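These notes open a run of structures that come right after.
Values quoted throughout were computed directly from the atomic coordinates according to the rules given, and no laboratory measurement underlies them. Everything numeric in this text was worked out from a predicted model, so none of it was measured. Cβ atoms are built from the backbone, for glycine too; each structure is taken alone.
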Structure I
Amino acid sequence: MKDGIKPTEEQHNIVGQIKNTGKNIFVRAYAGTGKTKTLEMAYEAANERPTLYLVFSKSDQLAAEERLPFCEVRTVNGMGHRIFASSIGKKLVVDSFKCGNILSQYIRGMKGKDKDEANSSYWEILAAVAMAKHIGYIPNRGYEHAKRLATREQLFDRLDEVPSEIATKIIDDVLFTSIQAAYEGAIDFDDQIYMPSLFGGSFPRFPLVLVDEWQDLSPTNIALLERLCKDRVCGVGDRWQSIYYFRGAETAAVDKGIARFGMEEMPLSASFRCPRVIVEAARWRVPDFKWINDGGHYEKLSQLDPDKIPEGRYDDNKQQVGTAIICRNNAPLFRVAYSLLARKRSVQVAGSDIGPKIVRLLKKIGSDTDTQAQLLLKIDAWRDEKLQKSRAPANIHDTAECLKTFASWGNSLSQAIGYAESIFKFQGTITLTTGHKAKGKEWDVVYHLDPFLLNKEEQDLNLRYVITTRAKRELYEIKSEEIQW
């Protein structure tokens with residue numbers, strides 16, 4: 001390898017299969033097993049040009065471009081953007097809150113109870129529109145040439161609550177308006193995949209396509225991939241790191257991909273990231289997980305002095321790699337973050353996506369004249385109303401606890417909103433993040449906060465494995481109530 005690390009026998013086997021056969025290959029790459037290095041070796045061995053390497057994040061793209069200078073490296077979104085821009089012959093302008101603006105304008109034109117219901121379901125409607133774009137639902141209003149991947153019923157099966165008749169109409173109207181706007185050049189990030197995958201475009205074709213993080217592919221991602229593959233496809237992923245069903249990832253994406261593309265599955269099971277003790281802590285989920293390096297530390301704590309939490313650090317790429325506190329839910333992280341700030345510790349909270357939702361809900365639920373006690377009662381009432389319709393009660397409880405956390409810190413609604421807006425502005429060195437946002441990252445020391453919040457469903461079992469394998473040296477489990485503030 002270029003970095004001097006000796007390849008494992010599994011890596012040699014994978015490279016040999018890609019070099020000496022014309023087979024499609026799926027690399028079953030467990031956490032920290034050097035999948036990027038393996039793909040680099042595979043690309044050089046295959047010697048098929050042009051080769052396309054598809055990744056999800058911009059940082060992964062930049063890193064791969066340095067290692068694979070003659071390979072076309074694209075994010076899935078970037079490739080879709082280029083294809084759709086070419087197909088309509090217009091410059092595309094990306095607005096991440098495009099559908100939020102469409103929905104807000106739509107609601108302003110409504111009246112009476114319908115308007116109240118639409119306001120009450122604002123975030124649920126936006127979530128449904130986003131899910132529709134991930135799984136390939138298109139309203140039945142023209143666009144007969146489009147490739148429809150999901151029915152309305154399949155969309156509703158993916159949502160936390162079944163939309164009312166009014167919300168259903170709004171979802172279709174917002175989607176239809178969004179499609180029209182996309183053809184005029186106004187898109188959001190979901191449109192970068194949704195529009196070319198379902199509505200078409202001029203697709204380049206590649207003799208070899210390498211795909212990273214296969215388990216995270218959505219139905220529209222796969223539809224895009226099918227149009228790009230000319231001959232061979234090699235995927236890399238870990239079925240046990242499949243945790244994005246709630247974002248629209250394909251169910252059993254790995255197994256469906258292996259069947260769809262006739263891929264031969266090969267293991268990459270020895271972790272360079274996680275030492276022996278951390279690997280052993282994850283074997284309950286992945287029994288054949290192996291380690292390269294001995295050592296490590298794993299402990300379930302019965303108490304924790306917060307002053308003993310080590311400060312984080314940055315690596316050469318200015319990424320935080322020192323210390324992380326990871327939890328399934330947001331509310332415990334917010335409480336710990338402010339408690340650490342009160343002790344003048346350096347923190348950074350990942351979760352800018354939930355901030356606007358919390359602020360909007362606080363404004364909708366509360367009033368400027370509310371006392372703290374009144375606001376807390378209103379939050380309880382909102383929670384109870386939502387629980388009656390929700391199929392994901394854990395999410396409702398977490399959101400309510402977030403609201404109550406901010407309300408408890410402020411003596412008024414404006415103070416609560418101020419706390420909610422400020423928490424994400426701190427750029428410290430101790431990272432606080434949910435398990436979902438932690439995927440793809442690593443830290444020297446990881447504290448798994450409130451592990452009891454994870455249930456026995458497949459997605460949460462995978463999430464526990466993901467959290468465990470973020471640790472490069474030390475892993476601790478601790479309950480919020482056992483931190484000695």
Structure II
Amino acid sequence: MNGPRLPRSTGADERLAGLVRLARILADSRSVEEVAERAAEEGRFAFGADSVSLGQLEREHGIVRVVVTVGAAVAAADRFPLNEQYRLTDFPLLGLMVDEARPWHMRLDDADAGPGERELLQRLGATSALATPVLSEGRVWGELFATRGGQVPPFDDDDLAFAQAFAGMVSAGLAQVEHLARVEHLAYHDPLTGLGNRRLVEERLEAALDASHEAGPPVTVVMADVNRLKEANDRYGHEAGDRALVAIANALSLATGTVPGAVAGRIGGDEFCAVLPGYGTAVGQALAAAFLRGTADAPYGVSVACGLASTENEPSPLSAARLFALADAAQYEAKRAGAVHPVVAGPSSERGERRALRGRSEEPGLLSSVLDALEASSGRHPSERVAVAAAALADRLSAAGWVVSRLREGAALPLVFEARREGAFVTASVPASARADWMVRARSHGTVVGVDDEDVPLAAVRGAARVVVAASGDWLVELLCDGPPPVDAAAVLRAALGVALGP
């Protein structure tokens with residue numbers, strides 16, 4: 001935007017207002033690119049600059065890669081450059097800023113300006129520049145870089161001090177989107193292996209089947225089950241079992257990576273799955289065979305049984321649950337026969353269903369399902385394990401959302417959360433007195449509060465009919481339910497919280 005330049009002597013109030021405005025516009029940002037673009041636009045006005053860019057440090061490559069550049073001479077299509085990067089070795093001031101988190105400003109005629117910086121200013125048609133580090137989690141995330149040209153006074157120490165405050169607001173915006181990204185990743189990925197979890201696999205499979213409806217491209221599902229995992233756990237310990245699972249997951253990831261658009265997931269303690277949108281039996285067999293070859297030397301004596309099913313072998317459209325069940329039945333046949341090759345499911349009329357994608361007949365109980373999820377997250381930070389438990393139970397209860405909070409001075413402050421429908425308000429702090437009856441119940445065995453409980457604000461604040469809640473130590477977990485939860489939901493949540501926080 002072409003905003004007016006700030007007067008040199010009267011810019012303090014405008015700049016303070018700019019910081020407030022920046023905080024507001026960054027509050028609803030949902031991506032790094034969105035934070036960067038909004039900050040650059042606001043920064044161009046606040047600094048009285050011709051251009052402002054934000055670059056992200058790639059420390060492993062020794063470069064700063066430009067995320068966005070905003071300026072009068074920058075076309076909208078060029079705001080997000082694909083390959084604009086600066087090597088730290090070519091720009092001494094940039095290297096100093098990264099190494100020591102030290103901001104700087106310079107003029108084109110500065111005697112101590114390095115040739116890299118001087119050439120850059122000349123190329124940009126600028127007469128002065130400033131740069132300040134943008135931090136994330138106490139480390140340099142990247143750089144905020146601004147230029148001025150023409151007859152505008154060069155940047156000075158006052159500009160630099162303001163730039164540091166401005167960069168601090170950008171850091172807060174980045175922290176927010178990175179936190180949201182971690183929450184989303186936690187909701188869709190298995191914490192032990194890094195593969196997708198059951199929820200991700202379900203959604204991808206259902207989306208693929210929707211796209212293949214009415215004679216569209218085929219969809220194939222590969223199912224795998226780990227043999228002798230219990231024996232490995234009993235003989236070598238659960239850490240060894242986890243290492244074996246990671247090795248299996250790595251093999252599946254490598255095999256899946258050969259099929260564009262395919263997704264790999266761990267959908268249970270020892271169950272793995274790959275969804276192949278747009279591919280038929282032949283590709284599924286090739287992927288499964290590559291996966292089996294990759295697990296031939298899996299550690300601690302474990303091996304894999306593998307089966308697959310494809311819509312191209314079926315006379316009528318299949319639901320996600322049915323296709324999953326057919327692949328699982330083929331995998332079960334491979335396991336029973338000790339097959340070292342993948343087994344392909346025939347037409348559904350020749351197969352029974354051992355289980356379905358949702359609501360299967362052998363569905364474990366609430367506590368069993370969350371314990372499976374927690375077993376896969378051993379060794380993680382307590383906040384992640386508590387979130388794993390909350391997400392797992394939310395899946396089973398089809399909850400409208402979940403919240404993990406820390407208890408501080410009579411209030412529950414949300415730390416990790418997820419809204420699964422519009423109107424599920426999960427970010428607000430709520431009163432949580434240790435002496436309140438509901439809190440006592442939440443600590444002892446868990447409890448359920450309703451929107452009509454006037455003395456308990458949870459349900460009304462969260463926008464849910466009922467909230468299942470449990471507490472332990474200074475942790476509080478809430479599951480937001482639109483309907484009546486199972487009778488054991490509160491007790492299971494309290495037990496799961498205790499396991500998540502245990503040694």
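Quick check: 3.6 is what I get for distance in nm of label points 7 Å out along Cα→Cβ at positions 173 and 261, calculated from one of I, II. Which structure matches?
Considering all the candidates, the number was obtained from II.
Once FRET efficiency 1/(1 + (r/R0)^6) of positions 29 and 85 (r between Cβ atoms, R0 = 35 Å, to 0.05) is calculated for all of I, II, which comes out largest?
Largest calculated value belongs to II.
Can you spot which of I, II the value 26.1 was calculated from, given it is Kirkwood radius over Cα pairs in Å?
Among I, II, the structure yielding 26.1 for Kirkwood radius over Cα pairs in Å is II.
Using relative contact order in percent (Cα under 8 Å, 6 or more apart) as the calculated read-out, with 9 as its value, let me know the right label among I, II.
II
Taking percent of Cα pairs over 24 Å apart, for residues 221-444 alone as the quantity of interest, name the structure among I, II where it is greatest.
Comparing I, II by percent of Cα pairs over 24 Å apart, for residues 221-444 alone, the maximum is at I.
Taking mean count of other Cβ atoms within 10 Å over residues 333-340 as the quantity of interest, name the structure among I, II where it is greatest.
The structure with the largest value is I.
Of the structures I, II, report the one carrying the highest value of mean projected area of the Cα convex hull in nm², for residues 197-300 alone.
Evaluating mean projected area of the Cα convex hull in nm², for residues 197-300 alone on every structure, the highest lands on I.
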